[in-house]
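What follows draws every value from the coordinates through simple rules; no lab data is involved. Bear in mind that the values here come from a model prediction, so they are computed numbers and not experimental data. Cβ atoms are built from the backbone, for glycine too; each structure is taken alone.
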Structure I
């Protein structure tokens, strides 16, 4: 067993402020004994998307090294929900990338968001993530001393086949760092996260952005960062505002649930 935390921030175009708030909350979680700490999608920057391209760094860029050094200082596993990773082959776009640092500060794994948020809901959300982001193409699991994490980001949540692939590759925990919009989040956030936990029999850690952001689309994020157990029960949740939620992770519970309800052996397709 170990303790995990999901960080919730109100990101903006002010990178220095984003990092300051994030680091303060990470330190608070570490002081509470958390061994795994996860931050939201767009942790370092959530502002006008044209500027995101110019700010993009390689995975070993200076901002990312700073976050790895923080993981080493605190001796924690640290998932930075996503950053803008420079796309070497396409200067007009970047990757939306999760970075998982180990307690020695090394980069254990990275994942490029596969499903990009291109939607036009009448009277609601209009957004084209693919204008500024290039998709990844590789489902990613990270084998750590704490357990095996399946890495996903935000809009990936709507594609259950990805999560089945991650479980087939050994995942017992799933991470879903997000900036889920207010309009869709109020109706779909908890339902989708609980469904993924129930059908995969995994813990789900979903740190989210909250509130209004100064990006091009004037978006508002739903927040309500959560940790859900493999039975589908919400065991920790943030309210409105910046903060964190904390829960105990018991991977023996995953094994017990999978043994008592062996979905993997019952699959027909």
Structure II
């Protein structure tokens, strides 16, 4: 669905390049977690893939079309939920009436269903500017999912949500996902999304440290208490003893610890790369 083809980008001509010949593919049918350290370029990558920024060289394409052209056929199939946004002084119903026509597959029935998931049914006459931060985020995400675009991109979507709302958000993801869509979530709150991802991409500026399905991660790495003879890639000290990200033994499958996977990849990228490439 998305191809980053040798992207180079900096925010000013004399500045250090944030990306230099960066390439990566993102495919339909996946819920991606986009992870990286602060300043690694996650938000910039999102704005490049939505056509809001222009690379100095290279291009980002969606289904083969350069997103920077911002053609109606692309923009009507792409929705961005940024980390920070402002909603106008309108009722939610008026907001939907104005914006829904830009998205050919928008469904009012879906909108109402997603509002119900967030326990905000009957809110169509609510004034957007009077809502709390968490409520604004929930109605905006409900609208985003109701557009039924094939690409939905979210930057720190769980910021500002309380614990019950984070659970509702995960339900929203599983309800709104289909095989022809791609959802990309950029976040530092890895525990909020660990159970809904089926693919993870970890970047560090121009480097793609990991771009793998959760199934591949499970088959290559085990996350568990250390055993005698283990050769851990990363060790985490816990009250119950050391936990490790270790090469998975044949037939061994454990639940992915996304935080441990991230730390292992950041601290030992060569070991992670070798682990995945050695089996190809």
Structure responsible for 14.2, with mean count of other Cβ atoms within 10 Å over residues 99-106 calculated and labels I, II on offer: II
If mean count of other Cβ atoms within 10 Å over residues 107-114 is calculated from each of I, II, which structure is the one that comes out at 20.6? I
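Consider the structures I, II: one of them gives 0.70 for FRET efficiency 1/(1 + (r/R0)^6) of positions 35 and 83 (r between Cβ atoms, R0 = 25 Å, to 0.05) as calculated from the coordinates. Say which.
I
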Which of I, II yields 117 for volume of the Cα convex hull per residue in Å³, as computed? I
For which of I, II does log10 I(q)/I(0) by the Debye sum over Cα atoms at q = 0.11, 0.17 Å⁻¹, for residues 27-178 alone, calculated from the coordinates, equal -0.42, -0.98? I
When mean count of other Cβ atoms within 10 Å over residues 3-10 is calculated for each of the structures I, II, which structure yields the highest value? I
Ranked on Rg/Rh (Cα atoms, Kirkwood Rh), for residues 75-154 alone, which label among I, II comes first with the largest value? I
